[in-house]
1. Starting from the value -7000: which structure in 1, 2 was helix-only ellipticity at 222 nm (-39500 (n - 2.57) for each DSSP H run of 4 or more, over all residues; to 500) calculated from?
2. Taking mean projected area of the Cα convex hull in nm² from the coordinates of each of 1, 2, which one would give 14.6?
3. Looking at mean count of other Cβ atoms within 10 Å over residues 7-14, point out which structure of 1, 2 has the largest value.
4. Compare distance in nm of label points 7 Å out along Cα→Cβ at positions 23 and 87 across structures 1, 2 and report the one with the greatest value.
5. 1, 2: which one has Kirkwood radius over Cα pairs in Å, for residues 63-126 alone, as calculated, at 13.1?
6. Compute distance in nm of label points 7 Å out along Cα→Cβ at positions 71 and 135 for each of 1, 2 and report the one that scores greatest.
7. Tell me which of 1, 2 gives 38 when you compute relative contact order in percent (Cα under 8 Å, 6 or more apart).
Structure 1
Amino acid sequence: MRAVVQRVDGAKVVVAGESGTETVGEIVGEGLCVLVGVTHGDTEEKAAQLARKLWSVRILQGEKSCSDVNAPLLVISQFTLYGDARKGRRPTWNAAAPGVVAEPLVDEVVAQLRALGARVETGRFGADMRVSLTNHGPFTILVEV
C-alpha cells in the first residue's frame with residue numbers, strides 16, 4: 001500500500017451527482033489528507049499497518065501526531081498512485097489493484113483508524129472527486145507499507 005500524506009488546515013472532497021455537487025467528506029482545522037493506493041498482494045495486515053502509521057506519524061505542528069492531538073484524517077482512495085509513466089506518454093495502471101480488491105482494503109484502513117480512535121472522513125470509491133485542501137507547510141510525505 002502506498003499513501004501520499006499531506007498536513008492540512010482543512011480539506012474536503014466533493015462529488016458531482018444528479019442534484020448538483022455533494023460534499024462527501026470534510027475535515028476542519030489541522031489534520032491529514034491521505035490519498036491511498038492499493039497494489040496486488042496488499043492485505044488486511046498491511047491496511048492495519050498503514051492505519052497505525054497514519055495515526056502515529058509525527059508530522060503535525062510541533063512534531064505531534066493525530067493521536068497526540070485527536071486531529072482528523074480525510075482518507076481518499078487513489079489508484080493512480082500506482083501509475084507508471086516511465087515509458088511512453090501514457091501511464092500504465094498495471095500495478096494498481098482492481099477495484100474489487102482495492103475498495104475493501106481502503107475501507108479496512110478507515111476501519112482500523114476508527115478502531116484506534118481517529119475521526120475519519122472519506123471520499124467515495126470510484127467516483128469522479130474534487131479534492132480541495134490547504135496544505136500546511138507545505139508538508140507532504142509518501143508512506144509505503
Structure 2
Amino acid sequence: MPYTFDIALIHFFRKISVPVARFGLFVIFFWFGILKVLGLSPATPLVQALFEQTISFMSFPTFIVLFGLFECLIGILFLIRGYERVVIPLLFVHMMTTFMPLILLPSETWQSFLVPTLEGQYIIKNLVVIAAAIGVASHLHPLRHYSSKK
C-alpha cells in the first residue's frame with residue numbers, strides 16, 4: 001500500500017510540476033513587476049542604487065517602469081506554452097542584472113563574509129527561480145533539425 005501511494009504521488013507531482021512552476025514564476029515576476037510600475041516596490045532603493053552605478057542614458061523613473069514592465073512580460077510569457085524559448089533568455093538577462101548588487105553593492109547585500117542582508121537573501125533566493133525555469137525548459141521538445149541537401 002505505501003508503495004502504491006508513493007507511485008501515485010510521484011505521478012501526480014510529475015503531472016502538475018510544470019504548470020505549478022509556470023504559475024509560480026508568473027506570480028513572482030508579474031507581481032513584483034507591477035509593484036515597480038505602480039511605484040510601490042520595496043526593492044526600488046536597491047534598484048536605484050544599482051541603476052546609479054550602471055546606467056546613465058535614461059532617467060530612473062523611466063527605467064523603473066520599463067524594468068517593471070519587463071518583469072511583467074516575463075511573468076506573462078511563462079504562462080503561455082510555446083514561448084519558453086523566448087522567455088528563458090529574457091529570464092537569463094534579468095537574473096544577470098538581479099545578481100549584480102551582490103558584487104556592485106556589497107554594503108547593501110552583505111552583513112559580513114557569507115552572511116547576506118535581507119536584500120542579499122532576496123537576491124540569492126533567485127536560484128530557486130532559476131531552478132524552476134530550468135524545470136520548465138527541461139520539458140521542451142527539441143527543435144526539428146532541418147538540413148539542406150545540395
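Every number in this text was worked out from the coordinates using simple rules, so none of it is lab data. Since this is a predicted model, take the numbers as computed values, not measurements. Cβ atoms are built from the backbone, for glycine too; each structure is taken alone.
1. 1
2. The read-out comes from structure 2.
3. That would be structure 1.
4. 1
5. Matching structure: 2.
6. Answer by largest value of distance in nm of label points 7 Å out along Cα→Cβ at positions 71 and 135: 2.
7. Values: 1: 38; 2: 27.
It was calculated from structure 1.
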